[in-house]
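Following are the structures in question.
None of the figures in this text is laboratory data; all of them are computed from the coordinates on show. Keep in mind it's a predicted model, so treat the numbers as computed, not measured. Cβ atoms are built from the backbone, for glycine too; each structure is taken alone.
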Structure 1
Amino acid sequence: GGYIFGKIFGGPKLIKISPNKTWSGAFGSLFLSQFAYLIYYLDPNFKLNAYIFIFQLFLSIVGQIGDILMSYVKRTNNIKDTSNFIPGHGGFLDRVDGLIWVFIFGYFLIT
């Protein structure tokens, strides 16, 4: 969601470490993750759970922070992309670096 919102709306840059990230992309990431959860509300048997809603919001923020931290590590080591796996988008690690942090934090919060 962040990539799509950032490309469509552009706007001010989020942080110097990762110059392609915008505030609109950060908002889009948060918005679409919550919107995906709320779609389930269309099912009459589905009950909204505030804890899951907040948990999902927290993990979305963790994912963005994890992505920025990995960008920082790459920039301090003069690494542009981790590979040519996806031309123009960096390597596989560049696509999942935020998810790694989400899995780690999510695991420890659930267990």
Structure 2
Amino acid sequence: FPNMAWPMIEWVLDTHYRRFHDPEPAVDWRWLLEAVRESELIPMMEELLLRFGDVRLSSLPSTEKRHQIDFGLKGRRQAVEAASVWFEARMQQGGIRCRRLTPVP
């Protein structure tokens, strides 16, 4: 039962392996992009990775709705914040509907 196991696992990690905890864990921010094909985003994704080398991205096209993509940025908070400002500006410039799925911290 995962709901019972996770608290026990967390206790073991907190009690016996605290020295391995990352003081600044990665954040994972997501957006829903609509009315766009993934292939249209390739140049933007390549540029994003060049500009923000510490950030990883994910792009998952929907299998249920055409031209809908679950897009994500992952990395240290400060790097993801900078990349997300750039990314959202690019989406706006391109007229791509972009709705943030991850609440703004």
Exercise. Thinking of 1, 2, which structure, once Cα extents along the principal axes in Å is computed, gives back 50, 32, 22?
Worked result: 2
For this session: Please state which of the structures 1, 2 yields 18.2 when mean count of other Cβ atoms within 10 Å over residues 19-26 is computed from it.
Result: 1
Problem set entry | Entry that produces -21500 once helix-only ellipticity at 222 nm (-39500 (n - 2.57) for each DSSP H run of 4 or more, over all residues; to 500) is calculated, selected from 1, 2 | 1
Problem set entry | Among 1, 2, which structure scores highest (criterion: relative contact order in percent (Cα under 8 Å, 6 or more apart)) | 2
For this session: Tell me which of 1, 2 gives 9.4 when you compute mean count of other Cβ atoms within 10 Å over residues 11-18.
Result: 2
